[in-house]
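*Asks:* Multiple structures are listed underneath, in structure tokens.
Please treat every number below as a calculation from the coordinates, not as lab data. Please read all numbers here as calculations on a predicted model, not as lab measurements. Cβ atoms are built from the backbone, for glycine too; each structure is taken alone.
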Structure P
Amino acid sequence: MTAGAAGADPTYHASLLWNNEAVDTPDGTLRSGATYDSMLLAALDARIGDDTAPANGKLHISFLGVRSGLPSTNYIGDFQTASNIEAPDATRIYSAWYRQTWAHANSIQAGLIDLNTLFDVTDAAGLLLNASFGLDPTLSGNLPVSTYPEPGYGIVFGRTQGTFALNVGLFQADPTQRMGPIGQGALAIAELDYGYANNLPTQIGIGLWRYRQPNPIIAATSLTGGYINLSQSLNGSGVRHTRAFLRLGMAPGSDSPVPRHLSVGFDMSSPIATRPDDHLSIGMTSAALRGQNTETTYEATYQIALNEQFALQPDFQYITHVSGTDRNASVFILRLQLALD
């Protein structure tokens, strides 16, 4: 939904995403049963200047509403979180930032920023619902990261050169402390990408991060890690276009609860020729938990396009060694999505 005029006048764009889901676990390690999650994200963007101009700006603000039965916290007991929209009930400003671009290739962005919109993104894994297919658990499981459900303040410099892109960012160490972001330490992160900006068949992202802060109650006071993301198109676009992905994460320090992560899988668009807007995805994500068994989740999901705005997504996950224990669990999710853009 866009409105605006030519020239220097701002161009406005509004979007809305509303996910509602039922989650059932017949053998959860905490208890069996069913519950729900609901997440509403509404955003407004104002673009200043033409996209084709050497310099232009973008102002963004979004609002989040979450109501959740906390299926992983109260039922399943898994570490990696079966649903990527599970969060404590909240209504808040989600993100608010300004980005300035100049010379076509350079940008600087500052404000309340969801780190996972700029770093550690693997589009081929985006349909899967387990949270570990989003932000790597060697980040999200080791420290409070500026991402869903409560991004914090950050500043990011970006540079694009041909098929390569570089992002370098600095984020507050504890994003829940929005009223006092200074003097708490910081997360520094840098990522070099190949093929993302041009949507090439082969896409590679390599990231390094360093976390320092003074309070051991929040997280380890000093952590270092990195990640590698690879996705590869296996055939041409159109019916049954398939992309495979591989994600590796590392946080080797002795203070990291999650020293290693691995996930693999594939995404297929239009798996049925008569349904061109449907998507199928299958994946496996594994988080090594220090001193415990490795938790591994196997997931299969299918998104049924009902029309241009609505989609229905049944999802099944089987989790082994839930939170490092000897228990396993099955999870069934049925998500209804409304997307207006």
Structure Q
Amino acid sequence: MTSMSRSAALVAVSVAGLVLSAPIVHADNVTATVPVGAGPTEVAVAPDGSRVYVTDYFDAAVTVVDTATGTVTATVPVGGYPTDVAIGPDGSRAYVTNSDDGTVSVLDTAAGTVVATVPVGAGPEGVAVTPDGARAFVSNYDGGTVSVIDTRTDAVTATVPVGRLPSEVAITPDGTRVYVAEQGSNAVAVIDVATATVVGSVPVGDGPFGVAITPDGTRAYVTAWDSDAVSVVALPVNAVVATVPVGDRPFGTAVSPDGTRAYVTNYASDTVSVLGTAVDAVVGTVVVGDSPSAVVITPDGTRAYVSNYDGDSVSVVAIEP
């Protein structure tokens, strides 16, 4: 995956039609499947857990799902080929990367409308908002940079050169560091938020794409698409302390609010691997829809929402206590 964009890689694997043996049965299970738009790529949840936002890649839109009813309540047009979405800490704004347009759409979540469009770099891929809501960091997959957006003015204030094909972005809970998976460099770039400069690089598995950080800020989980594994990075020392084999073509990842589990979407296995963070091993596997790409967990830790790229749906997974 190191030489392909997100969409090209997803299509290539879909055509390949790879199949694995039956997964391990786990207590976490799918309780509902919500139809959304075409090519759902990423998911984000509102801070109060009331809504889930899904980027529909081929529809140039964001689908809004009510988590109480499991139904679609709105579809918001955005830019071309939206790839990622992040919600600000107060829930009033959503930031959507439009890979075809080189822009970020800023959504007013109450009104369900785009209130600003911010030009960034080439092929924007991932986005994350700092805990204080002051800045959004956007990886530019085709540009090899990260754009820093001032959320008060909706303008780019800095552009940070990073490695090849930067993909997903995660920010530490204290808001001091940004971790960017560099798919073409087999590494994770570490950016200092205060200075908007790269202060470190962590070698990880082949084709890193997704990255998530534990709530206590001591671990980062990085999916390695070409290694069929997850690299576990100790923070802040920035060293890999474990490599966990998962399913075929791991893509997205999220950590539970209590920090005990990491969830990893296996794109070519149609499964989600559940990792126990205390043991850094797979403790369960959940069968979901076709070509799962991303996962997000509700703030109360009771449900996971998984976007199924080829299924045009979102799987709702009940998480056991």
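*Asks:* Upon calculation of P(r) over Cα pairs in 10 Å bins from 0, in percent from the atomic coordinates, which of the structures P, Q produces 7, 31, 40, 20, 2, 0? List each step's numbers first, then the result.
*Replies:* Working: P: 6, 23, 34, 28, 8, 1, 0; Q: 7, 31, 40, 20, 2, 0.
Of the options listed, only Q reproduces it.
*Asks:* Using distance in nm of label points 7 Å out along Cα→Cβ at positions 94 and 230, single out the structure from P, Q with the greatest value. Write down the numbers at each step before the final one.
*Replies:* Working: P: 3.2; Q: 2.5.
The maximum falls on structure P.
*Asks:* Using distance in nm of label points 7 Å out along Cα→Cβ at positions 30 and 134 for the comparison, can you identify which of P, Q gives the largest number?
*Replies:* Numbers: P: 1.8; Q: 4.3.
Largest one: structure Q.
*Asks:* Name the one structure among P, Q that distance in nm of label points 7 Å out along Cα→Cβ at positions 238 and 302 of 2.4 was derived from. Display every interim value, and only then the final one.
*Replies:* Details: P: 2.4; Q: 4.0.
Comparing all candidates, it corresponds to P.
*Asks:* Taking distance in nm of label points 7 Å out along Cα→Cβ at positions 110 and 262 from the coordinates of each of P, Q, which one would give 3.8?
*Replies:* Q
*Asks:* Match the computed value 1.01 of Cα Rg over 2.2 N^0.38 Å, for residues 54-141 alone to one of the structures P, Q, and report its label. Don't skip to the end; give the middle numbers.
*Replies:* Values: P: 1.34; Q: 1.01.
This value belongs to structure Q.
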